[in-house]
Every structure is written in C-alpha cells, then in structure tokens.
Structure 1
Amino acid sequence: MKIETNRYEVASLPQTDEAVRIIRQAESKLAELTGDEITLIAYAHAEGGERHDA
C-alpha cells in the first residue's frame, strides 16, 4: 500500500520508554485480535498541509 499526502507527516513522539511501551502494547493487542503482525505508525497534522475537519 502506498499512501501519499501532504496533510500529515510522521509524528515526533517523546523519546521515552513509556511511549515505546504503549505502542508495542497496542501492536501486540491488535495482532492478537487480527492474527496478523501489526505495525503502528503515528502521524501528525503537517504544518501548511491542507486540513479538512469534519
């Protein structure tokens, strides 16, 4: 899958053990639910990118 957008960029997360622990825990739980390996990617709204709020 290829996703191209200027609306979002990879999020800058705090470099803490807690942030990594939360992401890994969520990946693990989703993998249990789906039966597939899951990788989460965090995106943040990009400065200057188009924004369409609902």
Structure 2
Amino acid sequence: MADNYVENHYNDYLKAKAKKEAARKHRQHQYLEAYRKRLAQQKKEEEETQK
C-alpha cells in the first residue's frame, strides 16, 4: 500500500512538473513571437523614415 501511494504521488509530481514545463515553454514562445513582431515593425518603420 505504501509503495503504491509513493508511486502515485511521484507520478502526480512528474505530471505536474511536465505541465509546468509545457506552460513555461508556451509562454516563452509567445514572448519570442511578440519580440520578433516588434523587431520587424521597428525595422519597417526605420526603413520608411529613411526613404
């Protein structure tokens, strides 16, 4: 009984850890995409002002 409890608890921990890591990667990807868009917009504005 105790081993099963420990295994279940550890499996729950691993699931939570994986979910947290996936959320972190998703959030990081969103920030990266927003950063790329900002850079593209700044570059576009810079090119327009030089014309």
Structure 3
Amino acid sequence: MIQQRNRKFPRVYSKKAVEEERVFNLSLPVAAGIAAFTFTGGVLLGYMLRKSLD
C-alpha cells in the first residue's frame, strides 16, 4: 500500500492513468506522394522566384 506523506499543501487533483501516445501511421505510397508534392511545389516556387528576380 502506498504511504501518505505529510504535505504542506494537499493535492487538489488526482493523477490520471497513462494515456496512449497518438501516432499517425502513413503508408509508404502516401508518404512518397506527400514528399513528391512538396518537392514539386518547392521547385515551382523556386522557378517563379528566380523568374521574378531576373
């Protein structure tokens, strides 16, 4: 049994049980699609920036 300690200030809340961590699982094709979309967007923005600076 857990022994109670003499506390200067009592606890006003109860500890919650450990919750599961939220993990977002992606399949390999979805991850590759997101990476390709991000890459092409960056290439397009870089091209547009280079054109506007010339």
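Rule-based calculations on the coordinates, nothing more; no lab input. On a predicted model such as this, the values are computed, not experimentally measured, just so you know. Cβ atoms are built from the backbone, for glycine too; each structure is taken alone.
Identify the structure, out of 1, 2, 3, from whose coordinates P(r) over Cα pairs in 10 Å bins from 0, in percent was calculated to give 20, 36, 36, 8. Provide the component values of the computation, followed by the final result.
Working: 1: 20, 36, 36, 8; 2: 22, 22, 17, 15, 12, 8, 4, 1; 3: 16, 19, 15, 13, 12, 16, 8, 1.
Source structure for this number: 1.
Can you tell which of 1, 2, 3 yields -11500 when helix-only ellipticity at 222 nm (-39500 (n - 2.57) for each DSSP H run of 4 or more, over all residues; to 500) is derived from it?
1
Just checking, which of 1, 2, 3 has the largest value of distance in nm of label points 7 Å out along Cα→Cβ at positions 14 and 30?
Structure 3 gives the largest value of distance in nm of label points 7 Å out along Cα→Cβ at positions 14 and 30 among 1, 2, 3.
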